[in-house]
Structure 1
């Protein structure tokens, strides 16, 4: 047999060691479990809604969506202090309770920011996920967080 002819061992596929495979699987499972535990420890549960929010269907819906979609960055109270905010690249997460909103404070401007996002920031648009009534509800809740009156324009169906 010449040196260039493959031997029977060269043509066999590499076998995966079952013990190593189990070890890798358990390590990956441990990483996922550790990530879930860390997430639970870092995320603060939201308190019950204030009475004025609980009595208002639009604000209740907006709060529900905000807590599910926005609070990880903006925080439960909209101050830009959510659990992942400080780890994001780019400009700081917006504090929605500031007196001045840099992208405008008219209802159409607030909805546009929520729907389309803000270029060159981590604020992605939500128009592919939220329908127009949900976008209005989130905008209304953002006004509430900023202690501003909720525009009647946002309450129109």
Structure 2
């Protein structure tokens, strides 16, 4: 499955982006293709533009973002991406927070991880923490990525 990996951060670089690196490694290990990897600042306009630039292309069927899902004043990925959604996959966020609760306790409620469909592409919005990224990728995204893309292609 061809994927876009998008890191949202004001402080990380490609070299220090361990969460983005983990997403790429896990996708490739599972046989998926990383068609593009980008890093954008915590700016809702830039986040939306980066995603829109890849929509409707056959070379990207899934977008996985990392960063900007918390509740600080700079965390705007949720607002930027959910505004694009044509369909919300509420179960993803619910399951992620349930699994996250087992690892971090009540702090899991601070995550606004979510997923949805935009122009025939699935978009997963993950926290910036590498542990959270690995949890979402291993337990939720990788086991269902092919199935989700098939469903939205029907």
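General observations
- Volume of the Cα convex hull per residue in Å³ derived as 200 - corresponding label from 1, 2: 1
- Structure with the greatest value (metric distance in nm of label points 7 Å out along Cα→Cβ at positions 56 and 72, set 1, 2): 2
- Which entry (1, 2) yields the derived value 37, 15, 14 for Cα extents along the principal axes in Å, for residues 48-95 alone: 1
- Which of 1, 2 yields 1.4 [distance in nm of label points 7 Å out along Cα→Cβ at positions 112 and 128, calculated]: 2
- Which entry (1, 2) yields the derived value 27 for relative contact order in percent (Cα under 8 Å, 6 or more apart): 2
- Structure from which 17.1 was derived, mean count of other Cβ atoms within 10 Å over residues 32-39, options 1, 2: 2
- Structure responsible for -11500, with helix-only ellipticity at 222 nm (-39500 (n - 2.57) for each DSSP H run of 4 or more, over all residues; to 500) calculated and labels 1, 2 on offer: 2
- Winner on FRET efficiency 1/(1 + (r/R0)^6) of positions 16 and 80 (r between Cβ atoms, R0 = 35 Å, to 0.05) once structures 1, 2 are ranked, highest first: 2
None of the figures in this text is laboratory data; all of them are computed from the coordinates on show. These numbers were taken from a predicted model, which means no experiment stands behind them. Cβ atoms are built from the backbone, for glycine too; each structure is taken alone.
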